[in-house]
Structure I
């Protein structure tokens with residue numbers, strides 16, 4: 001009698017058992033946690049901040065809303081959300097505790113601890129009841145999830161009717177020559193920066209590879225729709241280096 005074939009997925013360009021990916025991702029972000037925000041600024045020449053402001057512009061946070069920021073790491077999106085909303089609450093969920101620890105330090109500095117919860121958890125199995133949040137965000141995190149479709153399904157479940165999904169993720173440039181130039185930068189420069197700044201080349205090699213394995217804009221839009229979201233759309237940022245996907249739970 002033959003055993004059941006083991007399910008596999010990608011970890012960068014490497015094929016690994018699905019059961020191992022979350023642990024590998026956790027190791028990556030544990031390794032880079034203390035330098036994560038600095039590396040984001042250096043890798044993107046600060047452009048990631050413009051992308052996140054564009055995310056907030058489209059999201060238009062309102063006073064009193066409850067946000068769940070998945071793969072929220074050091075809390076960057078939650079801080080921006082609370083500032084824009086003026087009042088409300090944000091729950092930052094991440095699989096890597098070290099990232100949350102770095103975020104708490106920032107919250108203490110900004111004196112907004114009372115408006116935030118920090119929870120270690122899995123995007124594919126959220127520890128919240130149905131219809132619990134007004135807004136769900138995930139920023140540069142869904143490509144690291146073992147099964148992104150399951151994460152989108154969970155987002156739909158925990159959002160209240162009328163709730164909003166917003167995904168910010170690296171994507172594909174629809175101009176081949178521009179994509180080739182970006183690939184040259186990514187594969188040759190970013191891992192080297194990782195080695196110099198965090199003494200960790202392999203983690204940043206994985207992060208670059210994971211971007212190339214992520215679905216293009218239209219394919220990911222169909223995944224958002226498959227989860228049940230309506231009025232879905234996306235916007236390219238910086239020619240498509242990153243993209244924002246939006247959907248509503250109607």
Structure II
């Protein structure tokens with residue numbers, strides 16, 4: 001859905017010196033621009049950034065979870081999950097959901113249809129900007145763009161991935177966002193299960209008990225009552 005080709009966006013490099021083709025895109029497609037009127041027939045002033053204007057390049061996010069059967073029947077046998085500039089939570093959620101949707105459909109189309117709402121709910125737990133099917137069913141129109149804002153829909157936030165489980169059963173994580181003792185988290189299992197788990201206690205690297213974890217990249221040991229295993233992902237509803 002990039003406004004340029006193959007991720008080689010020149011606007012980022014031109015405006016900021018950060019090369020999109022080397023993974024450093026500043027996402028100028030999401031900026032707000034002022035559109036200047038036609039100066040003479042067929043000639044326009046350049047588009048420039050301003051406090052007033054429109055998000056003329058701001059596409060909705062591509063989502064095809066409701067059309068897995070059409071893609072499989074079209075002969076597609078390899079699905080690529082967008083990952084550039086995305087969080088580990090986004091990649092894990094989307095890859096896991098499509099994996100289950102594909103497997104369900106190959107097992108039984110009825111199974112896929114039965115679980116369709118679950119797939120949509122899971123994809124909706126990612127940070128996103130509404131959804132579109134892009135070019136899959138025709139040329140995109142004005143409904144595929146968001147002209148009045150560049151805000152995300154964010155229902156869940158990523159807390160960390162379980163790196164180890166110690167002898168007490170506490171999980172070790174590098175904390176990504178704030179959470180507190182007493183909150184109920186959601187543990188994402190690789191097999192598709194989402195297990196609720198209460199934060200019974202939090203300890204820092206020195207073994208000191210803390211009530212909350214406000215600082216990103218802290219190494220923490222968290223008592224989740226044995227609900228999480230190595231490689232599970234922790235997230236919390238906002």
### Test item: semi-axes √(5λ) of the Cα gyration tensor in Å, for residues 108-179 alone calculated as 35, 21, 9, pick one of I, II
II
### Message
Of the structures labelled I, II, one was used to calculate Rg/Rh (Cα atoms, Kirkwood Rh), giving 0.95. Name it.
### Response
I
### Message
As an exercise: helix-only ellipticity at 222 nm (-39500 (n - 2.57) for each DSSP H run of 4 or more, over all residues; to 500), calculated from one structure in I, II, equals -15000. Which structure is it?
### Response
I
### Comparison of I, II by relative contact order in percent (Cα under 8 Å, 6 or more apart) - largest value held by
I
### Ranking I, II by distance in nm of label points 7 Å out along Cα→Cβ at positions 212 and 228, the structure that comes out highest
I
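Read the figures in this text as sums done on the coordinates, not as results from a lab. Since the structure is predicted, the reported quantities are computational estimates derived from the model, not experimental observations. Cβ atoms are built from the backbone, for glycine too; each structure is taken alone.
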